[in-house]
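J.: Listed next: structures, encoded as structure tokens.
Nothing in this text is a laboratory measurement; each read-out follows from the coordinates by a stated rule. Being a predicted model, the structure only gives us computed values, none of them experimental. Cβ atoms are built from the backbone, for glycine too; each structure is taken alone.
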Structure I
Amino acid sequence: MIVNLVENGWEVIYHRAHALLAAQIAGHWQRSNAPERLYETIAAISHHDDLAREWEGNAITEAGAPLDFTLQHGDSIEPFRKQLTSARYRGRWVTFLTSKHICFLNQHQRGQSKDWDEFLDEQLDLQEEYRKALGITPEEAERAYQFMRWCDRFSLILAQRKVPEAGRALEITSGIDGQRYDIRELPDGKLTVEPWPFEEKSFTVNVEATYLSELKFESSEALVEALQQAPIHILEWTLVKQ
């Protein structure tokens, strides 16, 4: 989960909700510049965080605070295998992009153990097999994945409340065709992206956030119970072309 400290406690955004926000962003991309198999790509973006199960397992820090995803360190391969198995029900393209993302997230595991090396090599073989079977060039495949990462990064910037103040620009990524994109807040509180990559001149995206008034919890079970009973509010961002 994404955990933000706010004035009256904690703001919690579930990772699957963040993925849905990323998919919303992807859905507004300019159609003439869209990646291969756009709708399947959006499906992969929407489901790329299906491993996240905030109501299961350890959910608090040693100090009893809600555990932000940046503090989690998982070394088990099995959950990623299950995620890939689930992705296969949506098709080879979704599986391909999911596999690419898993490799990106776990590239630091290369060389740490024989199991990780074998798993990552398996993913590279799977990606090549599916790419060829679908008739997608390596360049098209990489562009589609960079698009997925772009939307994921944009969503995280919003969900983690990292848009700078005073109109300062923040780079999203430069992975799509080597083009740098920056997000910036306008004087009226709306946001813009430069250069503008979207189909419409203005649109709104949203995500649900849960609010906790307690700062510390005795157990993960206590946190989960609080999350299930806590108030939920919708966060919205309006983007406009300048």
Structure II
Amino acid sequence: MTARTDEGTVPFRATLGRSVGLFSAFRREQTDPALFYGVLARDTVAQLRSYTPLDGRLVVDVGGGPGYFADELRAAGARCLCVDSDAAEMRLHGRDADAYGVQGSALDLPLRDGSVDVCFSSNVLEHVPDRTRMADEMVRVTRPGGLVYLSYTLWLSPWGGHETSPWHYLGGAYAAERFARRHGRRPKNDFGRTMYAAHAKEMLRWARGRADAYVVDVRPRYLPGWAKPVVHVPLLREIVTWNLLLVLRRR
């Protein structure tokens, strides 16, 4: 379906230069997360504004953690509420978690039906055991006419195993055990406990099967605009897409 444009949206260009900048910042994700997530948050909010105006809108950031995205959403004029299951993550960098968010599960959002203008989630879906349930919850809390922005890392992408990559290609459990042997601790993204195998096929089927929402856009989140057709190629999309973005509008 062709995307419907809202008055007040801002054009966004997914250029090759933009992709190079994102991947350059990504190389410092482990050593300087504030730098990487700051760059990513600014880019993401600019992209989000191409689908919906944000000024005055109520946005819920599902799995918002330390609040990098919330900071940029507020700078764009949105009223933002973070929902995260990990209170320690929400208090990183000396934040007062109670001031900007609530503790709760992405699988059972502590929000009323149709209560937010935009339901947003970045790189959280691969960390929950029931991906379609989380996505269902995001649609449920979004008002009619509101927007769902959902992106996540694909398991078969080069970064599918996160810090255990590329050994996840030999199996998630193997990759996690190898990391533990080499570093003397379990990885933060521990397969089967805090990270799961998320695929494009599953969520594309979910999105296209909704009766209460329609698909506005599907694209590789970090790649240039000309790479968009890859999401329509089975198997290849699981590897090349890297991070899949689904944008839906609630009916």
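J.: Computing volume of the Cα convex hull per residue in Å³, for residues 24-119 alone gives 136 for which of I, II?
T.: The read-out was computed on structure I.
J.: Determine which structure produced the value 2.1 for distance in nm of label points 7 Å out along Cα→Cβ at positions 128 and 160, calculated from the coordinates; the candidates are I, II.
T.: Here the read-out was taken from II.
J.: Supply the structure label, taken from I, II, corresponding to helix-only ellipticity at 222 nm (-39500 (n - 2.57) for each DSSP H run of 4 or more, over all residues; to 500) with the calculated value -9000.
T.: The read-out was computed on structure II.
J.: Taking relative contact order in percent (Cα under 8 Å, 6 or more apart) as the criterion, which structure among I, II has the greatest value?
T.: Top value of relative contact order in percent (Cα under 8 Å, 6 or more apart) goes to structure I.
J.: Identify the structure, out of I, II, from whose coordinates mean projected area of the Cα convex hull in nm² was calculated to give 12.8.
T.: Traced to structure II.
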